[in-house]
Structure 1
Amino acid sequence: MSQNIQSVRGMNDILPDEAEFWELFEETVRGWLKSYGYRPIRLPIVEPTPLFKRAIGEVTDIVEKEMYSFEDSLNGEQLTLRPEGTAGCVRAVIQHNLAVQRPQRLYYMGQMFRHERPQKGRYRQFNQVGIEAFGFNGPDIDAEHILMGARLWDDLGLDGIKLQLNTLGQLEERAKYRAELVGYFEKYVDLLDEDAKRRLYTNPLRILDSKNPAMQEMIAGAPRLMQHLGAESMAHFEGVQQVLRDVGIPYEINTRLVRGLDYYNLTVFEWVTDRLGAQGTVCAGGRYDGLVEQLGGKATPACGFAMGVERLVTLIRESGGEPELEGTDVFLVHQGEAASRLAPRVAESLRDQGIDVLFNCGGGSFKSQMKKADASGATFAIIIGDDEASAGEVTLKSLRAEGGEQKRVGVDQVADEIMNSFFDEDEA
């Protein structure tokens, strides 16, 4: 007996009940983005590998350990399944001269891929909503991105998500701080774990973000980046905070928040929760003013953020905020030769009027079809037998009203009857 083929570990099926909920979530997100003036962009899942090495940084965990990369057998090109969305979005903005035309507010939704150990809230194939803004210099766009997060949590009925905020300054400021940080950690090299030792000379700021309990006291004594920042960087950070204070968004300054990607500068932020175990970040981002130029474009200020869909869906369900999914409008039951010829015409006529119809396929007795109608969640059943067909009528039965009222209606009048019933329910 052959063994059943299973999905790849960490790459999960989203079955119909859950997928319908995802669609409701995505509809909410699209409305939220539109309200802030963000427009959709759709990007390839596969990009040239050098794009991520140049954008993310060759000594980051993503590039070193987590990318799904392969060689194109046709031309030998090195390709990678995208591990994040910003690099691809920047590539598209450069390739199509989007930011040259005017400042851009863009968003995308889709799958990302990282080769890592699957656990709750962290999968090898996962979904993100990404938001990117190009051509805006001031701290107001950074603040807008943070305000957007706060509004979305309210729209989704989520609480307990807290904002952490930091600034990384500019590249030259960070370079001076980096040298001092390396010198500090060298004094405590015996206390560093293997990850920290590996990062010491390549990405020492990531050591600050370590969760290793044995290193916390040592890390707490490390020099602070903010002490090395100039007046311009600090003024930008203060500008972000001023907007948050004016609007009333609470936040915590976390000087150890550095993010895992090399392209960030100035503002970085994370929205975090304690309801998802170790994977507590549901949304994160910041400014990356140098990335467009780094990838070959004209110098362009930029910032953005991304959120994990799986984590947010889990939070919504755990908080009891899952909406009740609506059933279809009509389930169409039919039996008999004449009825089966009329039924498709009735179904299509109703759909022409904007009424959703679930059509019984595969035959079955009236009794078995009515059981399906009850289970479908439909508001009405339309029943067509040969008797109805010969009279040019249908039987319209309410599946939700007490008593299950039903009546015979002419084929040409059934859409009006259904629509009038819907209006009556709205007025009630």
Structure 2
Amino acid sequence: MPDTATTPKALAAPLTLPGGQTLPNRLAKSALSEQLGDRRNAPTEDLTRLYRRWSAGGSGLLVTGNVMIDRRQLGEPRNVVVEDDRDLAALTSWADAARSGGGVAWAQINHPGRQALWLAGSARPVAPSAVAPRIPGYVTPRALTGAEVEELIARYARTAAVLATAGFTGIQLHGAHGYLISQFLSPLANVRDDAWGGDAERRRRFVVEVVRAVRAAVPSGVAVAIKLNSADFQRGGFDEDESMAVLEALAAEDLDLIEISGGTYEQPTMMDGDKRPSTIAREAYFLEYAERLRERVPHVPLMVTGGFRTAEAMERAVASGACDVVGLGRPLAVAPDAPARLLDGRITSVDAGEKRIGVAKLDSAVDLYWHTRQLRHMGAGRDPRPGESAWLAAAGLIVENGWGAMRRRRGG
């Protein structure tokens, strides 16, 4: 029997969002890039099976990973792409499965910008400016024209509308980790001097217009949220002061939830973590930023993802008001029912199952590919394999993607 004295109470409490939608508890599956689309980038039965399992696992909120808005620009070869309603039946099955356990299911929509992987069949990447990311294997993008920027805003809205029709009850914009929205915000990636760049206010115009377009495209009651960096952690880049100013502006656009992350694939703090003693003691990488943001954006619920491992730290973060929702990513690739077991006291901590081969430059890629393998196991109807060798993942990564894949890979 669970120990009721240690059963988390704040985590188990429902949360009603500004738009009226209610999360049944405060634990969320944050976005992971599942890469379980088919060769046409349509949802598959494997994706439906995976989300039905996650939905049965007790998360109050499930956020999908990386639904792309343009099939010419992919982050990974098997991303799901939604440009129109051609795959509406499969999308509806996916949404139904994600809601089947009683939680709320949101779709994360994204455009990779200069992080488009041309090996995945993408056209030449496009971005705010012709500035290449400092990531091996990536090319210099082509700068978007003003007309193309407007067309991309319309694509975000169209994708959101189709996903809402399919039954997803919320849309999360991926504005973190160096993807397109993040690129528009970064003074390093956006060196334009027009209506879409040149100073902080013009750099944030793109994300503001995307939020407005998405809000207008989805029915009343469908949540609109954003995942945004606290900072890029690069000298001269998008910093905490500018991040807070952006979120203050977005809070006026009827946002339902802000998820806080940080870093890019050039400086991957979201994966490697903040090593300061204060952060280690509280577990979560971005909790101190959330506390400061709360003072400036008091009426929009905050979700913090990254680093949480014990029920005690999760409970303390929510009970103190530092955040409203705790996001869990890689731990749910290993234990999909961890939220239910945390909430009823059967377990008091989670394990992300970090896997290393002891080669610093390769370990991050191997670890993320190992977790991708666990998602594939569940998508095929099998259990995760926590004991699976990191070396097996390393071999699979090379066989599937070639030696060029031995670099930092992506999450959600």
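Have a look at 1, 2 and say which one yields 49, 37, 31 for Cα extents along the principal axes in Å, for residues 93-212 alone, as calculated. Corresponding structure: 1. Quick check for you: by Cα Rg over 2.2 N^0.38 Å, which of 1, 2 is greatest? Between 1, 2, the highest calculated value is found for 1.
With FRET efficiency 1/(1 + (r/R0)^6) of positions 141 and 373 (r between Cβ atoms, R0 = 35 Å, to 0.05) as the yardstick, tell me which of 1, 2 scores highest.
Working: 1: 0.10; 2: 0.70.
Going through 1, 2 one by one, FRET efficiency 1/(1 + (r/R0)^6) of positions 141 and 373 (r between Cβ atoms, R0 = 35 Å, to 0.05) peaks for structure 2.
Quick check on the output: 15 is relative contact order in percent (Cα under 8 Å, 6 or more apart), derived from one of 1, 2. Which one produced it? The read-out comes from structure 1.
Taking distance in nm of label points 7 Å out along Cα→Cβ at positions 101 and 381 as the criterion, the highest value among 1, 2 goes to 1.
Since every read-out is calculated from the coordinates, none of them should be taken as a lab result. Predicted model only: the values in this text are computed from it and were never measured. Cβ atoms are built from the backbone, for glycine too; each structure is taken alone.
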